[in-house]
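Asker: See the structures that follow.
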Structure I
Amino acid sequence: MHLPKPLFQALAKKGDCMRNYTNGEHYLLLYSPIFKRRYTVDCDIVMGCSIGCQFCYYRWVAGASEYFGTGKLYPLCSPEELAEILETSRIVRKDKDGIMMCARSDGSIQLNKVEAFLRAFRYYNLIFLLHRGYFDRRQLEAFEADKRVIFCTTLTPAGKQLGWTPIDEYKQLEGISFLVQNGVSPRRISVEVGPINENNINQAVDILQKLQDIGLEFATYRGVSVGMFEMPSPENELINKGFLTTQKPNAEDHAYYHIKNFLTPELQAKLCGAVNKMRLHRFTGTLYRDEFGLDIAYNRKNRRRKELGPFPEADLSAIRQYVANLGYPVEKVEKTSEGYLVTLDPTSPAVTEDVAMTVGAEFNTCVVFNKYKIAPDMEDVKLYAKQKIIALSEVE
């Protein structure tokens, strides 16, 4: 089987220059079609977009920033290669997991590529297609007939007015209404409203109410996030735009997010009172479980996610065998009040978040590890390739 070479090799052949990666997380963000596994498997065919939201995480990733907001795209693989990578990668549970596409890009500008991928991918996984622009007949005709497809978008309240994004959220609402009026089930439309802070809370309430009027059954709402990976801090620019106000840096143990999903309790209460028929989700774990029926990991960041409720029972020996088959020798597995604790053999590498959430989803429960890291280093990426956790053809 021939899989695409890492992106930096292709760039070198073209004489282009991309900054070297600094660790495994950075490597996957820049070079791998599959770049992470959380509640969904996140992947792309191309990297880059023509929109350029000021708060976009990827504008602050070294080596990727030149592709966002410029219309300059870089192919990570062909649509057919992505289908093969997903089918080969053990981090993807066929016919089970949700697959998120166009997170490092935008579905608005690669409709033909996504159509080709859907033709090539032969499993019945739900495919969440992110589309930052305005839904119209092109998306309806391309994707309505494929029942795997979930129409996804993000509406940023007052985003254009505040100078955060060039996208008009009220035109987006017209596009969502168009889909519903033309037969797309509201259950196949997943909308995130955000980022939200005190400067756009009233508009966020208005958007949620209009989504309810259109007939949507559920939506997700998000606070403010800032990505910062090997780039100068964006804080001063975002403070001047009214995006950063009372947010404080998170105590994250990886470099990607500087601030992650910050929302004050007062604003959250106002949002929860905005609608009385539409279900609102603060966290994507409940969205994927309750609205789409996906298996989810009840663990994240190596601890139990309490908002998901009690974790289901699982078979200890089955967990042990599954983890070992992924390439992590196990000493023992025991049930605790905080989840199924896997003690790895002293010779085993630490389990990454990508692997931990795959195991949690496989058993639809909470699985935590005595040795864990939130982000992979390059040795982890090499193990991913060796074990086909992610099907990478070459790793330098």
Structure II
Amino acid sequence: MLIRKTLAFCCSKRFGTLGALSITAAFLILSLTRSYPYADFQTIAQSVGDDWNTYARYALDIKHHGILMPLDHKAYYCPGSFLYSYFIALFLVIFGEKALPIFIAQHLMLGLSVALVYWTFRDKMKNLTGLLFLFALLVFAYKDFYKNYSSLLLSENLAVFTVAVFFFCFVKGLTKNNFVLQLLAAFFMGLSILTRPNLVIYGIALVPLVALRYLKKEKKGLTKLLIFVCVLLVSSSFLMIRNYLVCRKLDFLPVQVSSISFIKLYHPVPPSVDLSRVGTNIVYSRLHLNKDFVEYIEYALQKPALFFGHYLKKIIFCLGFLPVLVTTHELRLRWVLMWAGYFVYVFMRVKKRERFETWETASHLFIFCFYGSLVVSGPIVNYGFRMLIPALPFVLVFSFLAIDRLIPSARISR
């Protein structure tokens, strides 16, 4: 009897909650015991050639000269995360110019992200599967994030957290029909866009998805939709407001990532492509196409294997076959298995012609928009695999939902 009760408790949601809280506490403890590559904040600010150096200098500018980052008189250019400098500046204001409080917070947010993703989706799967999912999240957080990025000033530390909060509020808001949670989801998606600019595509795609739900099921659906969109717009517009106040430009995204020149920097047109028709082709001139865009059309027409092969390799890289682009990286077998589970789940749903719920559509859309934008324009080779990190937990969700469907005997009463 005691053994049965113990097993039942170990497979319960209460045990999962204790596990999630323990993981959060464990990452907090690890932050106090690990060694960091930089002794103090000034060392980070004085280093050169890395994003953490730039973030540190921007944070000092915000602290000493004001919230508009006035020393940079131009429209914000790079790194991609605008909000992360403010995250660092907040800690500089509260704790002084010290790096340790920032690193402690980043470890705490990593643990909380694991807990939030688990709490968001555990009701979508059986209890035992949910506990295995929590353990898999822990492995991902430790091996792919803690070991590589938590000890550095990189924006992925913030992006992982804001995206986790978004999904927690969004899914729970839908489940409980709680409009306040849905507005919090819109707010945190806006913050996520300021942290990872490629998410602007998902932010746009999210609006019609939410509109379908509000306008179909709610008596005051139009009002709620307008409020949701306003919160999303306002929370994601701080960069544009800053740019306008500083240099009278309405750039919504960092200049670096909102130009086709950003793509050319990491995927240049080969010299072997004949560009002589770019300025003389009547079709191009009548359509008033951008010169850089026309060069890529010619590139795709003349060298289709090379052009599309580049993007195929990026897709394979995102699936975990990292050596295809970076020979010094190892194959991420756990990513390959994760994606295999994801595609198995999608195949099963499509085969049975089952209708996707709103939370599920939103999750698939997030994965597609996030990775699709990185494949098209993201410099994932230059940045290793850290740009892929914020969306990986949600691929993992569907791989365990696939396991949940394939092993019906694993059901344990709740």
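Only the coordinates and a few stated rules stand behind these numbers; no lab work does. All of these numbers come straight from a predicted model, not from anything done at the bench. Cβ atoms are built from the backbone, for glycine too; each structure is taken alone.
Asker: When distance in nm of label points 7 Å out along Cα→Cβ at positions 63 and 95 is computed for each of I, II, which one produces 3.7? Before the final figure, lay out each step's value.
Answerer: Values: I: 3.7; II: 1.1.
The correct label is I.
Asker: Given 20.5, 58 as the derived value for Rg and Dmax of the Cα atoms in Å, which of the supplied structures I, II does it correspond to?
Answerer: Numbers: I: 20.5, 58; II: 22.9, 85.
Going through each structure in turn, the value belongs to I.
Asker: A value of -8500 was derived for helix-only ellipticity at 222 nm (-39500 (n - 2.57) for each DSSP H run of 4 or more, over all residues; to 500); which structure in I, II was it taken from? Each step should come with its number before you reach the end.
Answerer: Numbers: I: -8500; II: -21500.
Structure of origin is I.
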